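Input: structures, listed below.
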Structure I
């Protein structure tokens, strides 16, 4: 299940630790994801990587950032993580831990407010209004991770 929250964060690393202890499987900056298909593709790829023992990171949440970003280089993948300051926090969590996360972060907000400029620059998108081509380019970058050594 995906939950999205808007929050001003003082200590991102501490919050990530608390969220993980309360059942958050993956924590990311939702504004850097190009919608639900991008989020779902990265989750599928992360799950498959652990299943096939082809994961780059031992931590599921970090592997998710790698898949979401399409980058093995951890410093680049971390640009998709939450930071100090205002964030749109995306959390992947199972149903039984949903309430714990809501108690920590408050009421969820609707997803889908992505940072157009970031997506265009990071994924080298020429026409972000063309959803099919944009998703294709992002998905190719994610899929190519499996071929990189």
Structure II
């Protein structure tokens, strides 16, 4: 690799856009809501309100991600699919955990989205050498463990 291409690649990594920051926000908000339901809140009304707030933020992120990808035509296909699968996995996991905790169909959908996210994360890690794939794999493993023990 030439020196010029290394500098260009470094600048691309340093530049964090709006959609990336929003993805981080959605990812970071997921875990406290999940933990809050699991350990703190026993009042169903609060759980529903928390899920609705998170659901609106996550659905808005998915919509913005699709719009950004369609209009920007970014060449990072695997990262786009990774972000989309993670946001979907978070939304389905919370819905299954908070809104319908005893529905077996949503449990299967949840496990399916977790496995798909793990496969996409593995491909992101292997094909693009992007370290964020490790985060997706660890998230998938943690969600599967938490699903098993709930």
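Here, each number is a calculation from the coordinates, and none is a lab measurement. Keep in mind it's a predicted model, so treat the numbers as computed, not measured. Cβ atoms are built from the backbone, for glycine too; each structure is taken alone.
A value of -27500 for helix-only ellipticity at 222 nm (-39500 (n - 2.57) for each DSSP H run of 4 or more, over all residues; to 500), calculated from one of I, II, originates in structure II. Once distance in nm of label points 7 Å out along Cα→Cβ at positions 94 and 110 is computed for every structure in I, II, the highest value turns out to be that of I.
Out of I, II, which one gives 1.1 for distance in nm of label points 7 Å out along Cα→Cβ at positions 38 and 54 as computed from the coordinates? Source structure for this number: II.
Comparing structures I, II by relative contact order in percent (Cα under 8 Å, 6 or more apart), which one has the largest value?
Working: I: 40; II: 20.
With respect to relative contact order in percent (Cα under 8 Å, 6 or more apart), the highest-scoring structure among I, II is I.
Of structures I, II, which gives 3.1 when distance in nm of label points 7 Å out along Cα→Cβ at positions 62 and 86 is computed from the coordinates? Clearly, the read-out refers to I.
Starting from the value 4.3: which structure in I, II was distance in nm of label points 7 Å out along Cα→Cβ at positions 78 and 102 calculated from? Kindly include the intermediate steps, with their values, before the conclusion.
Details: I: 3.3; II: 4.3.
Derived from II, not from the others.
Check the numbers for FRET efficiency 1/(1 + (r/R0)^6) of positions 46 and 70 (r between Cβ atoms, R0 = 25 Å, to 0.05) across I, II and tell me which is largest. It would help to have the intermediate numbers written out before the result.
Numbers: I: 1.00; II: 0.10.
Across I, II, FRET efficiency 1/(1 + (r/R0)^6) of positions 46 and 70 (r between Cβ atoms, R0 = 25 Å, to 0.05) peaks for I.
Match the computed value 0.95 of Rg/Rh (Cα atoms, Kirkwood Rh) to one of the structures I, II, and report its label.
Numbers: I: 0.95; II: 1.02.
Clearly, the read-out refers to I.
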